[in-house]
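Undergrad: Take a look at these structures.
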Structure I
Amino acid sequence: MEYAILSSEKDYTIFRFHNRIIRFKTAYSLEYYSSVKEWENGYLVVMAKYSHNKEDEEEYIDLIPILEDLYIDADSFVSQIKEVRIRYD
């Protein structure tokens, strides 16, 4: 699998790749992520739906500091990911 999965659950963003599941706190008003506009070496530009707005909003996620805080080799980790997809099961 060369792609990662992005989703959310309650107040958390969930990023899955291979056997890693990374969860981190997000805005309380996030309802869901609707699309990925850009993936570039750990930096995501996504469209997200928030409860306070009828329209989707552009959102930015920088995974590098999150991975580093978890003692994950960020360069090695993100270099394996070719694409990020939104999925809600």
Structure II
Amino acid sequence: MSKAELVEKIAEQTNLTKADADRAVKAFINVVSSSLKSGEDVTLVGFGTFTTVDRAERPGRNPLTGEAITIAAKKVVKFKPGKTLKDQVGA
């Protein structure tokens, strides 16, 4: 599902205009992004939790040349689904 499709479905289910639904989706994305950037987890009870974790530096290979390289350490976003979401999806 694309962002445009998400906005359309939210607009249908909430009786908002597409413009209002688009602003709501953008606001949600901005709030989650800024919270994660500042080190806060975002927990939506029943849906899941967005967290950041530090991924350590690790060895790798250049797929074109086969040359050994070092992949730099970085911070990555993880999502852990909540029980309600797992039950609904059947995971």
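Undergrad: Among I, II, considering only relative contact order in percent (Cα under 8 Å, 6 or more apart), which has the greatest calculated value?
TA: I
Undergrad: A value of 15.5 was computed for mean count of other Cβ atoms within 10 Å over residues 9-16; which of I, II is the source structure?
TA: This value belongs to structure I.
Undergrad: Identify which of structures I, II gives the largest calculated value of distance in nm of label points 7 Å out along Cα→Cβ at positions 17 and 73.
TA: Largest one: structure II.
Undergrad: Sticking with this one: Have a look at I, II and say which one yields 38, 23, 22 for Cα extents along the principal axes in Å, as calculated.
TA: It traces back to I.
Undergrad: Upon calculation of helix-only ellipticity at 222 nm (-39500 (n - 2.57) for each DSSP H run of 4 or more, over all residues; to 500) from the atomic coordinates, which of the structures I, II produces -3500?
TA: I
Here, each number is a calculation from the coordinates, and none is a lab measurement. These numbers were taken from a predicted model, which means no experiment stands behind them. Cβ atoms are built from the backbone, for glycine too; each structure is taken alone.
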